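What follows are several structures.
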Structure 1
Amino acid sequence: MRRTYPRREVLRLGAAALGAGLLAACGAARSEDDADNVVPIHARSKPEAPVRGARVNLGVVDPQGAAVPRLLRGEELLAYARLVAVDPRTALIHADLATEIEAPDPLRIRLKLHPDARFHVDASGAERPVTAEDVRLDFARRADEGVALFDQVIEAVEAPDEQTLVLRLRGPFGLLFELLGSVDASVRGPVNYPTFDNPMGGGPFIPEHADGRRDRFVANPSYHNADYPLLAEVEVARFPTAHEMATAFTAGNLHAAYDPAPISGATPDEEAPEHSVGRASQRLVGLGLSLLPTKGGASVRHLEAFQDERVRRAVSVALDREAIRGADSSFITGPVTPAHRADALPRDELVQHPIYQHDPAQVRALLEASGHAGLNVRLQVPDLARMRPLGQQVVDQLAAAGFGAQLVLEAPGDWDRAFLAGDFEAALFEIGGLTTPDVGLRLHTSGGVDGRFSPWGYSNPVYDAAVRDTLSRLDPALRARRSREAQRILFHDIPAMFPLAAPMERASVAPDLASYAFDAYDFNDGWLAAGWQVGRVG
């Protein structure tokens with residue numbers, strides 16, 4: 001059954017929901033930069049002085065428990081192998097089931113599978129090899145389920161022999177390997193586990209036992225990389241509340257505890273609990289300005305003054321981003337958030353950029369020069385607890401710098417409809433689901449994130465071309481470099497939407513848990529988990 005995504009879901013779901021729309025914008029021909037047919041892929045290195053045989057205890061918040069044992073999303077990352085994995089910190093591709101990648105042309109990808117890959121042992125005690133035909137059939141099932149990568153991006157999957165898989169794409173696609181390394185691309189067998197209502201995988205840990213509150217995973221003795229995993233067991237405890245989970249961690253019963261539920265504000269750094277680690281969430285808070293009176297064929301609210309880049313610059317330098325960030329230890333961010341570190345502009349570059357400088361005197365000079373001294377701006381903000389104080393803070397900063405700023409709180413449903421139609425003078429927003437780096441780029445294009453229209457009415461053909469080029473690059477590392485270049489083009493022109501912050505999220509991690517990288521996101525719970533180890537068991 002195919003699933004379609006209305007515009008309202010676009011900003012929440014990110015690239016995984018937008019395969020076809022993205023492909024329509026990504027048609028650049030191959031350049032000298034990616035003329036080599038071989039795509040770089042990094043094999044696991046042998047562990048140095050590993051500590052083997054320990055058990056790691058993880059905590060998750062799951063109020064309902066599990067009447068019928070089913071793997072949680074994070075548990076799927078432990079149990080399943082994927083073709084590849086991409087580290088968002090470096091944009092490097094790491095080998096999993098696939099050991100070699102070739103791209104004879106931008107629309108055809110050939111992968112060689114690991115000869116020792118096996119599905120986990122089944123109820124009869126048998127271990128089936130993972131063949132290219134198994135992967136082809138599993139990907140076909142995923143296409144039938146409407147998973148965007150397989151339904152909208154990959155046109156056909158072929159298995160010319162047991163260890164060769166060929167993917168034929170509908171168009172050049174710069175996020176292919178990120179999505180092949182995602183949970184949705186986990187390679188699953190045709191039969192379920194004896195104890196879990198999930199298809200069998202071939203990852204580093206085998207789901208062995210569940211009682212509704214604790215799920216136990218044991219090391220896969222037939223894992224295709226014989227040096228891994230280093231742990232003997234992983235136990236995942238499901239807690240009814242975050243408070244109970246935190247108590248268990250404080251008592252020494254957990255090695256790591258993370259509650260992914262949305263938070264209204266993170267703890268400032270100086271007040272962070274002991275053994276707490278932070279990272280940028282896959283969310284973005286931004287301030288958008290409306291330049292045009294018509295968008296998507298409809299008349300909308302706007303301020304014509306925002307068409308003057310001097311006025312847009314004045315808005316940007318009126319903002320004290322450090323004060324906005326410091327309220328809850330959010331991260332300063334560019335168009336691509338720090339959750340995708342390789343694609344994002346470095347923090348040092350952002351804080352030194354001219355449009356990120358808080359300069360009220362420059363604001364007044366710019367407004368005077370443009371003929372818009374004391375410009376009245378109505379800032380539309382959804383009437384939500386986490387957004388009201390931020391909206392007031394932004395209005396106060398604008399007013400202090402010389403704007404006539406007014407806070408307009410709107411019911412969330414009304415605000416959603418207006419925002420998605422581009423019907424506002426200025427809008428404060430927070431979007432989530434930024435699991436891939438492309439959405440932050442596409443928010444600033446002439447077609448907007450879904451290819452229909454820009455919610456700001458902003459258009460820069462040079463930037464649009466740079467984004468198309470960026471998102472057609474097959475090698476994530478090359479794409480990441482082009483992503484940063486595109487963002488610099490955007491900042492030079494002064495955009496109509498200013499990223500303000502990437503909210504903080506935290507986990508508690510015991511000091512003896514090694515090789516656990518919270519800031520690697522799913523790459524941590526997936527590819528890195530095989531190398532987790534502990535010096536002592538809690």
Structure 2
Amino acid sequence: VLTGQGSRFGNHGFSIEEDVGRAEALFSITAPAVRENRVGGIGFQPSKDKAPDWKAGDTLVLNFRVYAFKSPAVKDLLRRFSEVRKDLNPAEERREVLPFSEVWKILHRVYQQDRWDESLNMYCLSKPGSTALWNSIWQLGWCGGGQSTLPLMMQGDDDTRQRVLKNMEVIFSKTQAPSGLFYAIGNGIEFGGFGFNETFKYNETFVRSQGDWLYMAQRQFQEIESKGGTVPQTWMSGLRKQADAFVRLWDKYGQFGQFVDVETGDICVGSSAAGAIVCGGLALAAQTLHTPRYLAVAEASAQKYYHDFVLKGYTTGGPGEILSAPDSESAFALFESLMALYEITHKKQWLAYASDLLPICASWTVSYDYIFPENSVMHRIDAHSCGSVWASIANKHSAPGICTWSGDCLLKYYRATNDQRAIELLADIAHGLPQYVSRADRPIGNMPPGGICERVNLSDWEGKQSVGGNIFGSCSWCETAALLTVTQLPGLYVQPDKGFYVVLDNIKAQLIETHRKRMHLRLTNPTAFPADVKVLSEGENTQIVRLAPNESKDIWCGASKSN
């Protein structure tokens with residue numbers, strides 16, 4: 001059942017109630033929503049909803065659409081959902097706000113001026129010298145730390161890359177525990193397993209953070225080698241110790257768990273899909289370290305995640321603070337792993353698994369443009385919510401991007417399958433992200449330039465006054481997701497032989513003509529900022545097209561670009 005956001009009386013209510021025997025389910029749409037209680041961050045509070053005062057002659061038009069079809073399995077239901085999710089409420093026309101290259105300039109400046117701590121040789125999650133807690137100073141994975149250095153290595157200048165290398169040396173030399181796992185939070189001098197206000201008491205570390213580093217460290221190794229550098233043997237040795245720790249977990253428990261003892265490597269809290277990215281990390285490690293056993297465990301664990309979670313329609317445990325609640329972070333992490341497995345093995349099985357996982361990822365991604373209250377921050381910046389991503393059911397809001405990925409796995413999947421659902425989803429997410437970057441000429445809340453808050457509040461979970469607001473400050477994971485997005489993704493992707501193109505960047509593209517599997521495109525930059533647009537055309541090297549504000553240029557993509 002699809003319906004709209006609301007009517008002149010306010011937002012609609014939507015509920016599903018199943019009978020005791022699970023023979024029938026009642027789908028209810030109410031206009032407007034009048035609840036006794038609203039859900040909050042923890043528990044419920046009085047909703048303060050008010051029923052409208054109907055007057056004689058008042059009318060209400062309620063639009064909805066019901067889809068009836070046979071669905072033998074959950075995956076069939078979700079596939080149909082992914083095909084029709086935007087049918088009744090198509091998003092408004094795209095709005096170009098800030099080119100990817102300008103996002104990079106802003107965030108690169110922030111990271112060099114306000115995130116690098118020279119005394120620690122580390123990039124921090126907050127400004128050095130602040131009174132931040134450990135989990136806001138440095139984390140191995142999840143919210144930044146070992147992930148934010150990948151885009152800095154990819155696109156930074158020589159000074160930036162030297163800082164990244166120093167940062168990686170600190171991680172490998174100071175944060176590895178006897179088990180082979182790494183301490184996942186710290187202040188740059190002392191490190192601990194995991195925690196928030198303080199480190200956990202029983203050495204628990206978060207498996208997702210460990211997996212993020214196993215995977216992202218190797219992506220950074222690849223960048224180092226592609227630029228003519230050599231990865232230190234001590235780093236390779238440290239990577240092997242961590243990969244071995246995951247293999248021991250698998251051999252002993254048949255799973256990676258959610259929280260493990262960082263000192264011993266034993267599971268403290270099991271189950272969940274928190275370790276979904278570990279499959280991808282081990283797949284890469286099999287190639288990096290020439291160890292087939294790693295690939296065997298990667299494939300077996302990916303199959304387990306598929307059968308235990310994907311076929312049930314959800315994944316769990318990706319964020320560190322939600323226990324084992326369903327979430328998007330583990331879903332996108334598993335997608336990343338499946339594409340890494342396909343990259344290494346070329347087995348079509350992983351594409352089939354990804355096809356079934358794709359609707360789960362889409363189910364967390366907003367498919368329409370929410371109408372924000374007129375006095376809200378999101379309304380003032382004319383935010384278009386399509387493409388924002390809900391982290392989990394614990395967070396009652398969507399966010400600017402994927403925590404903590406660029407979504408380039410969706411592009412890899414599309415290039416292998418031509419599945420339009422994937423490229424449309426990626427375009428929504430990537431194109432929408434730049435609008436949430438605070439700028440000197442257009443601050444968001446009280447955030448300085450480069451600040452990106454995780455709040456895209458579509459609900460009143462923090463009170464009616466916070467719908468479209470509660471911009472409390474910049475979030476390191478949002479900054480990292482933005483950096484990854486604008487470095488890993490092209491601004492324009494083209495398949496000349498198929499006459500297909502898609503714009504991910506905040507620019508416009510117009511097809512002028514096609515000729516013998518070549519495409520003549522006109523690129524336009526309608527923003528107030530210069531744009532260096534990365535164009536990825538199949539069969540050709542990536543090219544950069546520089547556009548001044550309001551400038552247009554024609555390009556040819558295909559075997560011969562001369563016109």
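Can you spot which of 1, 2 the value 13 was calculated from, given it is relative contact order in percent (Cα under 8 Å, 6 or more apart)? Please list the in-between numbers first.
Numbers: 1: 23; 2: 13.
This value belongs to structure 2.
Given -1.19, -1.35 as the derived value for log10 I(q)/I(0) by the Debye sum over Cα atoms at q = 0.16, 0.17 Å⁻¹, for residues 277-484 alone, which of the supplied structures 1, 2 does it correspond to? Don't skip to the end; give the middle numbers.
Details: 1: -1.19, -1.35; 2: -1.01, -1.11.
Among 1, 2, the structure yielding -1.19, -1.35 for log10 I(q)/I(0) by the Debye sum over Cα atoms at q = 0.16, 0.17 Å⁻¹, for residues 277-484 alone is 1.
Upon calculation of helix-only ellipticity at 222 nm (-39500 (n - 2.57) for each DSSP H run of 4 or more, over all residues; to 500) from the atomic coordinates, which of the structures 1, 2 produces -11000?
Values: 1: -7500; 2: -11000.
Working through the options, I get structure 2.
One of 1, 2 was used to compute distance in nm of label points 7 Å out along Cα→Cβ at positions 149 and 509, and the answer was 3.4. Which one was it? Intermediate values should be presented prior to the final figure.
Numbers: 1: 2.4; 2: 3.4.
Computing distance in nm of label points 7 Å out along Cα→Cβ at positions 149 and 509 on every structure in 1, 2 gives 3.4 only for 2.
Computing distance in nm of label points 7 Å out along Cα→Cβ at positions 365 and 493 for each of 1, 2, which one ends up highest?
On the way: 1: 2.6; 2: 1.0.
Evaluating distance in nm of label points 7 Å out along Cα→Cβ at positions 365 and 493 on every structure, the highest lands on 1.
Given that distance in nm of label points 7 Å out along Cα→Cβ at positions 85 and 397, derived from a single structure, equals 2.1, which label among 1, 2 identifies that structure?
On the way: 1: 3.7; 2: 2.1.
The value was obtained from structure 2.
If FRET efficiency 1/(1 + (r/R0)^6) of positions 173 and 229 (r between Cβ atoms, R0 = 25 Å, to 0.05) is calculated from each of 1, 2, which structure is the one that comes out at 0.20?
Working: 1: 0.20; 2: 0.90.
It traces back to 1.
Of structures 1, 2, which gives 131 when volume of the Cα convex hull per residue in Å³, for residues 181-244 alone is computed from the coordinates?
Values: 1: 131; 2: 102.
Traced to structure 1.
Any read-out appearing in this document is the output of simple, stated calculations on the displayed coordinates, not a laboratory observation. None of these values were measured; they are calculated from a predicted model. Cβ atoms are built from the backbone, for glycine too; each structure is taken alone.
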